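Listed below are the structures to be examined.
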Structure 1
Amino acid sequence: MPERTSVGFGPPDASPPGLGSVTGSAASVTTQLDDEIASSLLPARPERGHKGIFGKLLVVAGSIDYAGAALLVCRAGGRAGAGLVTLAVPESLQPLFAAKVVEATTMALPEDDVEEVDPEAALGRILDHDHDAIVIGPGLRPGLATTELISALLAAPEEPTPAPAVVDAEALRSLASLDTWWESVTRRIVLTPHVGEFRRLRVGSGVDPDADGDLVDDDGARATAAAAAARQWRQVVVLKGARTVIADPGGEIAVAPFENPALASGGTGDILAGAVGALLAQGLEPFSAARLGVYLHGLAGEAVRGRIGDAGLLASDLPDELAFARKRLAARRGAGRRLGFGARETAPDA
């Protein structure tokens with residue numbers, strides 16, 4: 001078996017075959033992410049900061065069958081630097097989740113029926129909550145009520161500016177069932193589909209599923225399709241997979257260098273959603289939060305792979321590695337003290 005090329009903390013690999021500038025209705029510029037780019041995106045961590053200034057993340061996720069998804073998002077959000085994380089779940093499930101989360105708080109969403117939210121009342125509860133960013137979708141119960149809540153939440157007016165959101169999993173599947181859903185979205189959002197979810201969204205947007213080509217192995221096709229989707233939906237799109245593509249609606253594309261089969265296990269996407277959500281809550285713009293979140297997630301996966309190999313990685317292995325990856329990037333940036341990762345200076349003599 002050929003030796004695996006190390007990723008990160010060194011010169012980036014050459015762009016893969018077929019990956020280059022993307023053309024279409026607007027010219028696109030493609031960049032491969034590396035340590036230097038990622039470290040430049042790190043949000044500041046003032047020495048005198050407190051949890052209130054490091055971002056309040058609201059997670060709308062989880063159901064009785066997918067409790068783990070919500071818990072993974074919350075833990076990843078904390079490890080990626082969010083100061084406060086709140087998990088919003090149907091009120092009948094709140095006792096279950098409150099017993100499982102440690103650092104996060106919980107919020108009960110009103111229900112129409114057991115485990116089924118009342119969309120209008122739940123929306124009001126969410127909008128009344130103080131938060132800087134939202135993650136919505138992982139592990140939500142499929143159904144009309146969920147679709148109504150997601151649609152209303154993404155279109156809801158807020159003053160002065162709607163909080164940005166990460167849209168993942170069941171929220172993506174709900175959007176795929178709605179015609180021209182992007183026309184009513186008022187928030188800046190980051191969509192994080194895997195290939196199957198991306199294809200459903202594209203079909204729901206009127207695109208022939210065969211027109212995008214091979215979205216698993218063809219890096220050029222992946223970049224082209226993600227760029228086209230970002231332009232059409234007017235939002236940041238993260239097309240997950242080997243060499244994850246991050247596309248901005250303005251035409252900029254970033255590609256992660258990671259190809260890691262160890263990450264092909266349930267729940268790793270929930271970790272990514274939590275990481276990107278935490279970075280949004282810390283004030284990064286969607287494209288920056290998506291790029292840094294993808295890169296931290298990739299570094300975390302590489303660290304676990306280095307210990308256990310190409311199989312056996314669990315999503316719960318990743319959150320702690322997010323924090324270590326961020327620390328290493330901060331050290332590379334050479335601003336450890338300003339970012340809060342270095343040793344504090346000794347106080348001068350009185």
Structure 2
Amino acid sequence: MTIYYIGMDIHKKTIAFCIKKQDGTIVDHGTVKATRPALKKWVGSLQCPWIGAMEATIFTGWIYDFLKSYAEDLKVANSKMLKAIVSSKKKSDRIDAQKIADLLRCDLLPECYMLSEEIRELRRVLRFRNLMVREASRMQNKASGLLMECGAEYSKKKLHGKKYFNSLLDSLEEIPESVITLLQISRSSYEMFQRSQKTLIRGLKNHSSIRKRVELLMSIPGVGEITALTWVLEVGDPMRFSSVKKAVSFCGLCSAHRESAGKCKRGPISKQRNKHLQTILVEAAKLAPRWNSQLAEIHAKALEKGDKNRATLEVARKLVAYMLAVDKNQKPFISAEKQTAA
């Protein structure tokens with residue numbers, strides 16, 4: 001049975017495609033509009049079963065979901081590892097699609113993991129919530145900056161409180177009217193962001209498909225609700241990591257490794273990582289030693305060898321090991337003290 005191998009170079013408005021047979025013979029190539037009706041018409045015109053591949057972009061998600069039911073298999077390539085395309089002397093949409101098809105039929109495609117449509121939908125909500133939190137912080141900092149510009153006395157710790165903010169506005173004297181207006185706008189924006197992020201997080205944590213995993217991860221002292229949610233929605237299936245080292249690398253908690261002629265060099269933390277998970281884990285690692293004696297011990301030992309940043313990374317790596325073990329075994333976390341007592 002003849003099987004087509006289709007490479008697709010995806011863009012906002014068009015998709016360049018190249019259809020090849022197993023022996024490399026080009027069957028067809030061209031472009032199709034990046035719309036559902038156009039894609040449905042295109043896949044309907046294909047005469048043989050097909051396997052497709054596309055590069056990971058911002059547009060990949062909906063195209064992958066739409067075409068998956070029509071293909072024998074559909075794969076997504078890691079854009080940073082497509083060396084055959086990146087290092088090419090000649091580069092065009094047609095050539096890129098052709099090279100993706102060649103990598104696919106030769107089984108050399110650097111495939112990346114695709115989360116399920118449901119998990120990706122929840123992840124989108126969580127990332128939007130994180131944006132809301134950042135915007136709320138910006139509005140609060142802006143209000144603080146406006147007060148400092150005018151020489152007003154205020155308590156930064158209490159500024160987020162509604163009652164304190166309102167009483168502060170009433171007590172301000174010799175402050176330009178424009179600053180009062182800007183402070184009110186900043187406060188209303190801050191409250192809107194806060195309400196939005198609370199609504200989003202409430203919907204996420206009550207979702208039945210991830211609730212159990214989140215609760216199990218929260219059994220680890222030092223792992224809170226946001227950390228557990230981020231792990232579940234960014235990692236997806238924990239079984240895809242065969243070792244803790246691979247999970248640590250995915251989270252961006254290790255440095256780049258360069259070895260040549262027997263010489264090994266370690267650079268700064270690699271930027272090939274999941275930045276959302278990295279940020280949350282680093283923030284969690286700063287607070288986790290307060291609640292977890294094992295992590296506190298790791299933090300103290302690391303401080304003896306290096307600075308605070310190194311100690312934080314050591315704690316973050318250990319958190320990854322804990323969460324991966326709990327998520328794979330589907331059992332609550334048991335500390336070393338409890339195991340010894342048992």
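Every number here is computed from the coordinates shown, using simple stated rules; none is lab data. Bear in mind the structure is a predicted one, so any value in this text is a computation, not a measurement. Cβ atoms are built from the backbone, for glycine too; each structure is taken alone.
Using distance in nm of label points 7 Å out along Cα→Cβ at positions 150 and 246 as the calculated read-out, with 2.3 as its value, let me know the right label among 1, 2. Working shown, then result.
Working: 1: 2.3; 2: 5.8.
Traced to structure 1.
Out of 1, 2, which one gives -17500 for helix-only ellipticity at 222 nm (-39500 (n - 2.57) for each DSSP H run of 4 or more, over all residues; to 500) as computed from the coordinates?
Value -17500 for helix-only ellipticity at 222 nm (-39500 (n - 2.57) for each DSSP H run of 4 or more, over all residues; to 500) corresponds to 2 out of 1, 2.
Tell me which of 1, 2 gives 12 when you compute relative contact order in percent (Cα under 8 Å, 6 or more apart).
2
Quick one: Cα Rg over 2.2 N^0.38 Å came out at 0.96 when computed from one of 1, 2, so which one is it? Let's see the in-between values first.
Values: 1: 0.96; 2: 1.27.
Derived from 1, not from the others.
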